[in-house]
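These are the structures in question, set out in turn.
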Structure P
Amino acid sequence: MSQDQAATIAVRAGINTDKHHSAVVPPIHLSSTYRLHGYDQKGEYDYSRSGNPTRSSLATALADLEGGSTGIVTNTGMSAIHLLCQLLNKDDLLVIPHDCYGGSYRLFTHLHQRGLFRLLVIDQTNLDEVRVAMQQKPKLTLLETPSNPLLRIVDVAKICELAKQAGSLVAVDNTFLTPLLQKPLSLGADIVIHSTTKFINGHSDVVAGAVVCKEPQIGEKLTWWANCIGITSSPFDSFLTLRGLKTLPVRIQQHQQNTVSLVALLSEHPAIDAVHYPGLACHPGHQLARQQQSGFGSMVSFELKGGIEAVKCLFDHLTLFTLAQSLGGVESLISHPSTMTHAGMDAEAQLVAGIKPGLVRVSVGIEHIDDLVADLTSALDKCLTV
């Protein structure tokens, strides 16, 4: 699927599907329940936790964009992660990356401690570690690429090949790139997950998630579990996310254009010790990212020479970068992974993952680039005196 085709799918999702009043934009179906046609005669929908027309439009669009058979829209990104766990029994092994999102790490480690499944945490950029892990015949392997927050790149196709030989399913967190910039299912993955709170919605006003399955059998199983444990998204949140999806192609384009300019600034500024961005030729995963992605995205992290005091100084002097959790909105956001997104990891786990006190993560928005450059430059200059 070309970028142009993906843009058309995103824009046209749900358009002209209203059979009652010919509304161009699909209506919001807020009803919690649906009339049966007669005794034991259910229609397509019977209860909104199980199925909802508005949510179905979004689920279909996401499945089409990812090239999957089944889309499931959940009420949070973490619900999407939790839904994956329903594939595991107590003796099954789950393999995760050592540098995955802190909320995911917290969930997996605590469920493992309760004995719900076995867990193995590895550096997935090291294929030798992956090979050793596959010898233990995992039931499910989770990938996150680019990783959060260090933007490490793992070889999706190669790990999927190794996993298939071991009989393991592979799920890929595609939140940072969206199906516009990366297609894990086409690289061999079985499942793709998203926090649609981020780029897919794109306006920081909805919390939701999604799971897209390549094969219908897995999709049917996870659809059943999503209904069973009650984690499906509300109709209104689905409507807002569907609306956000329509501008995803143009937003992604502007996000990336702005990011290139900001990365150039960060790479040259004397207050910066290191810049983590796969678009840089010096990034360890640059060539691999070029092979499996159609763009480098708009997430950047960097390390300040002055450590935590420089971080505080930076945050105090920024005006256009909002200090806040989350990412992927039209506005530029900045965060401190150690105390925010990855606070769920203990200090030792953070150190192993490479998350240092001086590390800062930026979600580059679509404001005018001259304003962003001026704001960041001014704040970084202040950090030189720390």
Structure Q
Amino acid sequence: MADRTDVVVIGGGQAGLSAAYFLQRFGLGNRYLLLDHAPGPGGAWQFRWPTLTLATANGVHDLPGLGLVEALGRDCEAFPAATAVPEYFGRYEEKFGLAIRRPVSVEMVDHADDNYTDGEFAVTLGDGAVIGARAIINATGTWERPFVPYVPGIADFRGRQLHTHDYVGPDEFAGQRVLVVGAGISAVQLLIEIARHAVGVETYWCSRTEPVFDATPFDPDKGRQAVARVEERVRAGLPPTSVVSVTGLALTPSIASARDDGILTWHRMFTRITETGVCWDCGTGPAGSDHLDVDVIFWNTGFRSSLDHLAPLRLRSSGGGITMTGRLATTVADDPRVQLLGYGPSASTIGANRAGREAARNVAEFLD
């Protein structure tokens, strides 16, 4: 192996930085290495669309030990998240001297062969180098795995298909007929943005389930319910569900106004895709139609956990997910040396810091 360390942290987003911070707090400052595939600080935020500001990003929770406003010396709500968050993360990494290597891609994590220390992991990098580690904290998130469901005929469509991952801004849809697919907050926000700002655009909206808008404030009790629902699934080895499926969508003034203006007219999911558009069975499409011609199908259908590099460890259960355990469900039940952040209940900006602390504590206890 080219290198060895006690702990490899994979991913330089909020969860990874939180884990590195607490590893240092727990006395492991010279015994870990954080590997990040991005070209610079900022995690997935540096790749978000330019019109996403911190005010509309559902909140970027302060990292432990140094808040965003304190780090940047200004209120950044009006700033694009793609520039403000990388600046914040960069100053955070510098202040605490976090041990980070980038850009480094992790191709595979496997058990080391018999030539190395018993119980050691072999972390293979994109350039072929291998790092030995006694424990893994995986914080790779979901941004690298956009999900598009299979619909019959999807390969036949002659127009444009894109995912939230690929969105740049509303101007690219000017004068086109755009079908937005998805029931989450990204689908709603981007549908409104396109309808409001793309000149001459026609928008349509559909999803598998009809979204539920909730006018009551999002309080701690709702948050606990959402986390408990997701945590219950991952402890049983089932794939995690989305928070929106538990809490519904907050009925903000912007959303209420768009609904009043007819922008948020929902239609059930289509059953087939053709060369020129989409089809519904039994005339259940817009205005009772069974076919709609569109120029663009815009998939806002979420992401999946980026865990392919962990496949050699065979962590998945028969239920399709990874069985998690521990106080905050960050520990892989079948191998406690592996901590997963951004998976299940820790897949939120608020949950990332608590999960980072818990994962670091679990690893410190194991190594001691």
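Just so you know, all these numbers are worked out from the coordinates, no wet-lab data involved. These figures come from a predicted structure and were not determined experimentally. Cβ atoms are built from the backbone, for glycine too; each structure is taken alone.
Assign the value 66, 47, 41, calculated as Cα extents along the principal axes in Å, to the correct structure from P, Q. Kindly include the intermediate steps, with their values, before the conclusion.
On the way: P: 76, 51, 35; Q: 66, 47, 41.
Only one of P, Q returns 66, 47, 41 for Cα extents along the principal axes in Å, namely Q.
Any idea which of P, Q comes out highest on FRET efficiency 1/(1 + (r/R0)^6) of positions 67 and 91 (r between Cβ atoms, R0 = 35 Å, to 0.05)? Don't skip to the answer; put the middle values down first.
Details: P: 0.65; Q: 1.00.
With respect to FRET efficiency 1/(1 + (r/R0)^6) of positions 67 and 91 (r between Cβ atoms, R0 = 35 Å, to 0.05), the highest-scoring structure among P, Q is Q.
For mean projected area of the Cα convex hull in nm², for residues 83-282 alone, find whichever of P, Q sits highest and give me its label. Don't skip to the answer; put the middle values down first.
Values: P: 12.6; Q: 17.4.
Checked P, Q; max of mean projected area of the Cα convex hull in nm², for residues 83-282 alone sits with Q.
Here helix-only ellipticity at 222 nm (-39500 (n - 2.57) for each DSSP H run of 4 or more, over all residues; to 500) has been calculated and equals -8000, so which of P, Q was it run on?
Numbers: P: -12000; Q: -8000.
The read-out was computed on structure Q.
Please state which of the structures P, Q yields 0.30 when FRET efficiency 1/(1 + (r/R0)^6) of positions 19 and 323 (r between Cβ atoms, R0 = 41 Å, to 0.05) is computed from it.
Values: P: 0.30; Q: 1.00.
Computing FRET efficiency 1/(1 + (r/R0)^6) of positions 19 and 323 (r between Cβ atoms, R0 = 41 Å, to 0.05) on every structure in P, Q gives 0.30 only for P.
Once relative contact order in percent (Cα under 8 Å, 6 or more apart) is calculated for every structure in P, Q, which label goes with the largest value? Could the numbers behind the result be given before it?
Details: P: 18; Q: 23.
Greatest value across P, Q: structure Q.
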